[in-house]
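Structures incoming, each one as structure tokens.
Just so you know, all these numbers are worked out from the coordinates, no wet-lab data involved. None of the values given here were measured: they were computed from a predicted structure. Cβ atoms are built from the backbone, for glycine too; each structure is taken alone.
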Structure 1
Amino acid sequence: MKQLRPHLEEKTFVERIKYLQTKYGYKLITFVEDGEVKAASGFRICDSLAWGRYLYVDDLITDETSRSKGYASQLFDWLEEELLREKWSL
């Protein structure tokens, strides 16, 4: 996430994540291989009159040394499966 949001300091990032988790249901998932995080995604479930309940992806990042290996694609596939598991509308 530091690569995606270089302007955030670690303390600010952690505080912001905690706030978003409590206030808006933000969740952070990672793709880990051989003990190293290769990709991450931050998402939340939202509701609106126009679209109903939907999954919003705030962040989707692959470590710069691990790009073009399909890690973010696999995370996105997981997000789609989560959407279907929970029967949320697209």
Structure 2
Amino acid sequence: MEKQLFIFRGIDHADSGKLRDGKAVAQREYNLRPADSRMIHGGALYSVDGAPIGTCLVVEAEGLAVARAWIDASPFVESGLFKVMTLERWGSK
């Protein structure tokens, strides 16, 4: 199967800055390790006043289920950081 691109967007629970900070190094390491899916680009989302409020990633994977499994196994998701999560396919049909 040909690899596809997906956009992941996770919005943090309120007052979760300490949790985000505590998992940030593990999340960066996770994003860089070899896997069936990989992060192409990504980073934190910020409020208008500059506070981190979430994460946005461009993920390459061989289908939605593979991308979802990779996202679900990430330190941020496993720790319960996100209140809202979306994952959509991005790019050409």
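Annotations
- When distance in nm of label points 7 Å out along Cα→Cβ at positions 60 and 76 is calculated for each of the structures 1, 2, the largest result comes from 2.
- Origin of the value -9000, where helix-only ellipticity at 222 nm (-39500 (n - 2.57) for each DSSP H run of 4 or more, over all residues; to 500) was derived from one of 1, 2: 2
- Computed 2.8 for distance in nm of label points 7 Å out along Cα→Cβ at positions 36 and 52 - originating structure among 1, 2: 2
- Parent structure of the calculated result 1.16, given that Cα Rg over 2.2 N^0.38 Å is the read-out and 1, 2 the choices: 1
- A value of 2.7 for distance in nm of label points 7 Å out along Cα→Cβ at positions 12 and 68, calculated from one of 1, 2, originates in structure 2.
- Relative contact order in percent (Cα under 8 Å, 6 or more apart) from the coordinates reads 47; which among 1, 2: 2
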